[in-house]
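Peer 1: There are structures below to look over.
Nothing in this text is a laboratory measurement; each read-out follows from the coordinates by a stated rule. Worth saying up front: this structure is predicted, and the values here are computed from it rather than measured. Cβ atoms are built from the backbone, for glycine too; each structure is taken alone.
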Structure 1
Amino acid sequence: MASQCSYDITSEVDLPEVDNAVNQAKKEITQRYDFKGSKASIDFKQSENKIELVADHNMQMDAVWEILLGRLVKRGVPAKNLTLSEIETIGGGLVKKVVELQQGIPIEASKKIVQFLKDRKLRKVQANIQGDQLRVTSASKDELQESMALLRGQDFGCELRFGNYRS
């Protein structure tokens with residue numbers, strides 16, 4: 001009997017990189033002339049996987065978001081795994097946005113990935129949902145590589161990372 005080969009599909013945000021990006025964005029905000037005297041701030045709540053942005057008004061909020069997003073992208077944090085809330089007004093005339101960091105593949109996206117692989121009719125390729133990740137198995141390494149290439153070409157709403165390859 002042929003041995004089974006497999007790989008895992010995950011979608012993780014590197015929290016230390018997010019922390020570094022937030023710190024860089026905070027530093028830039030304190031140094032920029034257009035933010036002098038403002039109450040703009042960025043707060044990373046690591047335990048809740050959230051980043052809270054606060055600004056004096058909507059235009060300043062857009063600038064804070066652009067600074068943070070630029071820093072996150074430079075540090076390799078996938079933008080697909082960031083969910084931005086609507087602007088809400090808080091006390092003191094300030095506005096607030098919350099950025100949710102998505103850890104793991106949502107169950108809806110997992111089901112779409114499994115269905116996508118089934119629809120491609122790759123021989124003997126099976127995808128199993130294991131919590132917030134997927135394991136793809138097959139007897140053929142070529143089929144696994146083809147499935148990876150197909151998945152890279154699709155958008156499932158989150159950044160897919162392939163790892164834990166076993167032959």
Structure 2
Amino acid sequence: MNSHPPPNYEHIDDQMVKMEVNLDDISGEWLGYVMDILFESGANDVFYTPIFMKKNRPGVLLQLLCSKKNINQMKEILLKETTTLGIRYYPLTVHRMERQFIKVQTEWGKVTVKQGLSDGEVFQSSPEYEDCKEIAKRHNIPLKKVYEQVWRALAEH
């Protein structure tokens with residue numbers, strides 16, 4: 001039997017790690033490329049924060065979250081694709097809430113909504129951006145109008 005619950009059930013994941021590097025000599029274009037590669041290689045999250053480094057030089061803090069089993073792959077990408085000479089690692093525990101996906105009907109079509117649950121109650125709803133974007137483009141309407149209709153449909157749900 002699999003010891004890990006399916007990802008949509010509430011569970012504690014203690015097999016995670018946060019990796020980070022400070023970068024003060026890398027182009028913004030490279031950063032976007034690195035983010036794409038990290039996600040494609042299994043990073044759960046990648047984010048950048050503007051920072052000030054030695055001698056008040058502006059820099060970027062690149063942080064990523066991944067499973068412990070992916071550390072070596074992430075390390076190879078960071079060393080190959082960035083200008084870093086060192087990587088910091090932090091063990092991390094993630095409490096993942098239960099999730100469900102529902103479809104909400106708008107006048108332009110259905111939109112998937114991800115909902116977070118706690119004790120069986122919905123505490124968070126988030127329309128899937130790609131669904132909303134596709135409807136907005138296809139019907140030449142503002143994205144916010146699609147979201148507004150999804151929120152109204154959810155309120156009536």
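Peer 1: Rg/Rh (Cα atoms, Kirkwood Rh) computed as 1.06: which structure among 1, 2?
Peer 2: Considering all the candidates, the number was obtained from 2.
Peer 1: Could you figure out which one of 1, 2 the value -9500 for helix-only ellipticity at 222 nm (-39500 (n - 2.57) for each DSSP H run of 4 or more, over all residues; to 500) was computed from? Don't jump to the answer; show the numbers that get you there.
Peer 2: Details: 1: -11500; 2: -9500.
Answer by label: 2.
Peer 1: Comparing relative contact order in percent (Cα under 8 Å, 6 or more apart) across structures 1, 2, which is largest? Show your work: numbers first, answer last.
Peer 2: Numbers: 1: 34; 2: 24.
Once relative contact order in percent (Cα under 8 Å, 6 or more apart) is worked out for each structure, 1 has the highest.
Peer 1: Out of 1, 2, which one gives 0.90 for FRET efficiency 1/(1 + (r/R0)^6) of positions 69 and 149 (r between Cβ atoms, R0 = 41 Å, to 0.05) as computed from the coordinates? All intermediate terms of the calculation are to be shown ahead of the outcome.
Peer 2: Values: 1: 0.90; 2: 0.50.
The correct label is 1.
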